[in-house]
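The data blocks that follow each hold one structure.
The numbers here are math on the coordinates, done by the rules we state, and not lab data. Here the structure is a predicted model, which means the values were calculated and not measured. Cβ atoms are built from the backbone, for glycine too; each structure is taken alone.
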Structure 1
Amino acid sequence: MRRALATALWVSVAALPLGAGEIPGAVLVLETAPGTPGSDPAGAPPRFVLLRDARVFAGGSSLVEAGRLEKGEAQALQKRASALRKIRGLGSPISFGGGGDRPLRLRLLEDVPLEIVATGLLLEAGGGDPAVVPPPLAELARLLRDLARFHHPSLRPYAPSSYSVTVREARLAGGCRAWSLPFPIAEALAGPRALLAAEASGWPTGAMPASVCVDDRRYAVTLRPLLPGEHP
């Protein structure tokens, strides 16, 4: 059983977003590759984040919403996540065997951190055949779907104060813009750089990359929204 759960249809972790950095106070984080054609995982915000103070963030391809749960709601989510630790074989990538091809990374950050990487799970509401989920993984599948589709009455649009800029050499379709950010592009090529929101005006943000020309080279540039206290 363990071998079957960890084999076919799983995608390497490299196909996931480059990932949220250390988010202060985070206890539960779900990341997934964006499904929008032409999107770049490097710019995708986390799909779901629960902080220790019961604040929550729900991200799409580009935009993020922020809210706050009631104490009991936050505790219930943490209890469901903690129960996953009893499932055997979560240290290896897991495939649910369904039609979903978007990898997911679930991080449990309370106590001893645990990272779960899974594929083969349809995330769309009403999608997927419950019969393809092995019974030992049913609770994991339900939690992943609930977090990926998360909605709460308190959620409101979140305006990040800064972004993480990632640059890679790539030739995207269409034209390109000049590099106008307040640091040399070579610095961003060396590793993600922080950018104030006011300096990002006019640039696409989130998972949709900008095409940039510098001399005779072309680059894909993403601006990932940073959560409170997060650094690139």
Structure 2
Amino acid sequence: MFGAALATGPLKWARERGLLDVALHQIRDYATDRHRQVDDTPYGGGQGMVMKPDPLVAAIEHAAVVDRPRRILLAPQGASFTQARAEALAREPSLLLVCGRYEGVDARVRAFVDDELSIGDYVLSGGEPAALCLIDAVARLLPEVVGSFDSVESDSFHSGLLDATYYTRPAEYRGWTVPEVLLSGNHAEIARHRRREQLRRTLERRPDLLESAALSSDDRRILRELESGAAPATPGRGRARGRRA
């Protein structure tokens, strides 16, 4: 499950350059019975299977013995994984990601991890896809993994807001044109336009983010204009004026 993702894009380049090291541990290797059983039926009854504590804890202790990583259990009951958490985890020297499966893990396993994180309010078959999301989000914040840090800083959520809209060639496509300001060469105006787009998209799509975002007085003025409809949402020309990306 991890092979293709770790051999693609920034994760591949980071590993090849020695910027990122990922080791995979098979929990069944730590089972002690002849069937290598890592799950069992829950006490008290109920549907599904639960991951046993003994092989899982043995795997955690073996993997953590060298560099004492921050141990994270991927679980739907965990705290929400956010960009801020990704930035904090990127400052850790190493991480150990524990992937639950089935109905979850024996509750006693939680005494052997530092954090529980969830990537969203939905159900997955296991913690492996969640672990891959976390690896990708954290790895791209490491120095030199992404070509230019500007591309990280401008990402959605990095500043607490959604990202602006972007365009590339051709300047006209099926009657839709690029906003004139982006063709002007005026970098100050372009920066203001993109900030306005960030605020507009966040206001329209994720207004909850505005409650905790670091906003300047100019940002708040723009938001008031956007809320009152006093200014055009997307400067542009032709049909681009009425087009929302």
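At-a-glance table
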| quantity | calculated |
| --- | --- |
| At a computed 3.5 (distance in nm of label points 7 Å out along Cα→Cβ at positions 74 and 122), which of 1, 2 | 1 |
| For 3, 12, 15, 14, 12, 12, 12, 13, 5, 1 (P(r) over Cα pairs in 5 Å bins from 0, in percent, for residues 138-201 alone, calculated) the corresponding structure among 1, 2 | 1 |
| Origin of the value -4000, where helix-only ellipticity at 222 nm (-39500 (n - 2.57) for each DSSP H run of 4 or more, over all residues; to 500) was derived from one of 1, 2 | 1 |
| Among 1, 2, structure where distance in nm of label points 7 Å out along Cα→Cβ at positions 42 and 210 as derived comes to 4.1 | 2 |
| At a computed 6, 24, 26, 20, 14, 8, 2, 0 (P(r) over Cα pairs in 10 Å bins from 0, in percent), which of 1, 2 | 2 |
| Read-out relative contact order in percent (Cα under 8 Å, 6 or more apart), computed value 16, structure in 1, 2 | 2 |
